[in-house]
Structure P
């Protein structure tokens, strides 16, 4: 099979806004052949059989970074299982489903994880790379007749397999079920039992559009888990959930393996480690192609992913390893106070928030952690002026705020949106280098906001938050949601660099404990009774804050001996007891 492929990201290709550089500089066109040209779709395209590595010149010249020339692994000798159109993303394999086993899937965004789940759940029909043909079910079954996939597709197409699928984009439920109350959606005995387990029972009179992100996530998980199915698919089930909820959801998902097979796509390494029996890594090139590795043990699989090297396949898919520190990293922070907030009170009909006074210093990144429903987002909204406290007065802050819930229903493209936020700064070299390029947004500037993926939308909102001029505080609510492990660390670096460069400070609300550890300097810990009352402890050091949060949640973490990554301890295990006795719930000091 051909080892070099050309990918044209159609949503990034704008022939009406460029000089057709891909055609002009195409070496095949220059020699009298036909290489890149404008196809029937009005976008650039090239016949797959004529693509060579020389076409990297065309890709390099594209001003929108819409073209990629990808070299496939030498050992790959199979045709794609799915291809959307000419010069589009190619998926070469699917995760292996194992009976009564939970298979965890990890990989970059844009590499085929969700596409694979849609195929296996019968929401997308694979075309075997023949995107122009209308393949019959028999063609697909025949293609894989000698593998487990042949039997699986046969049963799937004949409705002999029942599947349950929890999608990634849970925020879309608010429009699909607008006006519906939870009691209208969770009617069966099993649904109500699981709703109680995940603490949704007290929300049955709420409309779906009134739910928080964490509540929507738990609703989607309950709906998927309550179904009688042979295979359960969960796409990013931990987004918007606090640490305790992630563990409860992981235990619920683990219980499903007693009656069927389970596949979980997840970016939170600690949750993935806790929920999985085996790991399969998706590797390839973003937006170009994706391949699933063979199954590996959980510890080995996650560590190989962090290393960026698959020994069994003898394949390096990342040029650098991901490394976590076992001890809290102490940064030198200025003593100059930039933000000084007083004691605050905010009352709602069924909830009250009380916060102590605090200070944030120049160059400091302050984390806010604690269970959901304790007022973390409310506190940020008070600082941003979106909520007025009943007691205590916030001086007008020069603040830029990124909300938890992202509105993707915005007219216009990414460039217009960011220009309106950044003003003249948008055209500066600094902005291009430190915001657009580092967040990988340069390539999607002409894309419509409405057509962005969850991860792309998150990064655009982060960029917008970092675009506002003349601020001394940036506040972000769950910036790690929907983005993969590599991008989470990149986002953390960008925020730290931005805070240092602009000599400002930041407040970050997030539940990814590794992201918080990597990014922040100090912590506010929110405590209380979820949904009823919240109060604040701190600011305190990161070590003290982590210990307090995890003690409240009754969880300890150990460190993997090879990689240093945090792993959740089994309650009552020797390590769990030792760490509780020392009072060290997260760091090894």
Structure Q
């Protein structure tokens, strides 16, 4: 069976006909024109802010009209800007060698930096505006900005003057973000030698999920070797990105200290108290993940798993491959049990070619969901080779897409949710698929397949994700006083793996700091604990199904629709009546994980 024969590739022709479509240039010119039209408004706000303390109430009120005009124009600019960004980035994901797309990415990056520079005066103004005046800024059109502006105003102590805010924005394009782009470019061109043949990084990574243990280790060793060639570059990227962030935090700490975890928590829209509760609860129960790993080792006849085994499928007498169409059929049926609308959505994603999953030479590794702002359509990217793990990954990404879909009628600014809440719908979706498979499959071998998936998730979420968090904290702390060599980064990573995996695996992945994309994302740090948050949070939501009965689906959609205008603590309190700053919430979810692992152990 050719499992990739019916695998879809994107049809984005309703956005632009190709990367060479002349409409792309016209849209960039349109954004440029709108931006130039705000030059005078920006200068007027900048001038007023330079003498802010001497302005009286009436003078400040007169500036609100300027701020309203700038905000109104920004709402119109962001739609084509985000649409362009998505089209260009998706083109590069499919073909990282596309020089036209990379040139446009650079051009758009500079345009984005220019937008941020021009609008830094507006952000500073809205941050400083008196509490008794800010309400008059909001009108019917701008009400959608209320939540985002409230978050902005919380950063008042860390907001700089306009000139320094503009400087940071201007330098970031060829500074901070250039390092993230370098990492992406290295990944796209990286090849790995396996059995005398060179394969793409994406294909090598896919082999680590395969059923052939020998090939898994070969692929793992090949990835390690390939990254070792680029380890100096990878280390330079991490040093530069984290050095930039630390320096910026220092500059913003004149009034009160801006800690690197405060930055992450603000981006995640959670409190440090919630983060501490999440991580300490997980540390206390990390043995659940280790038990899952030991059960996986037992089932494969090994004393201990190697790092290359952590993503392996369940052992099977016959290697099973699932065609892409079969995967879609399964996901649709699983979603239908919760909601026919959710099942129909998965089918629509397939039929409209909104999923690109066919293996190709210059594909980027990994999987993600994105969307086109101009038409409110989601898109999913991954590389599909027919494993059950890849089917679950597909469900995960379609879950992200469904989150976007149920928000499509909301004001665009109310559809931007935090990293923590971003993982809720995706992990919820993959859990639905696993539940469906476990309940409908008849043979013990098939049931073991699904229990294995649950065990693998427990291992990833309770050991791997926290190890990433541990490593990144150590990296940032060390980076305060020095740049780190590749060997030092290897040592930090090994130490983090020891803390969370202990003796449950045969060796630690000391090159994980280089091979894992998330550490080199320039836009934000600590893209690790949000997965753990989403995993445990989604289990907490699922546990409410029985109590809510027929009302559950409506409650779930309402929760998703509120994710763009609430902090996580407020959202959970409103929709679940729970306090996530307390360990009790996380411990309840961890009990559900332990039950899944107990089922897994019983089948071993």
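Here, each number is a calculation from the coordinates, and none is a lab measurement. Since we're looking at a predicted model, the values are computed, not measured.
Couple of notes before you dig in:
- Structure from which -8500 was derived, helix-only ellipticity at 222 nm (-39500 (n - 2.57) for each DSSP H run of 4 or more, over all residues; to 500), options P, Q: P
- Per volume of the Cα convex hull per residue in Å³, the highest-valued of structures P, Q: P
- Source structure (of P, Q) for semi-axes √(5λ) of the Cα gyration tensor in Å, for residues 266-553 alone, computed value 30, 25, 19: Q
- Test item: Cα extents along the principal axes in Å, for residues 186-289 alone calculated as 46, 30, 24, pick one of P, Q: P
- Parent structure of the calculated result 4, 21, 33, 27, 11, 3, 0, given that P(r) over Cα pairs in 5 Å bins from 0, in percent, for residues 18-73 alone is the read-out and P, Q the choices: P
- Identity of the structure behind 19 (criterion: relative contact order in percent (Cα under 8 Å, 6 or more apart), calculated), options P, Q: Q
- Value -0.99, calculated as log10 I(q)/I(0) by the Debye sum over Cα atoms at q = 0.25 Å⁻¹, for residues 194-241 alone, assigned to which of P, Q: P
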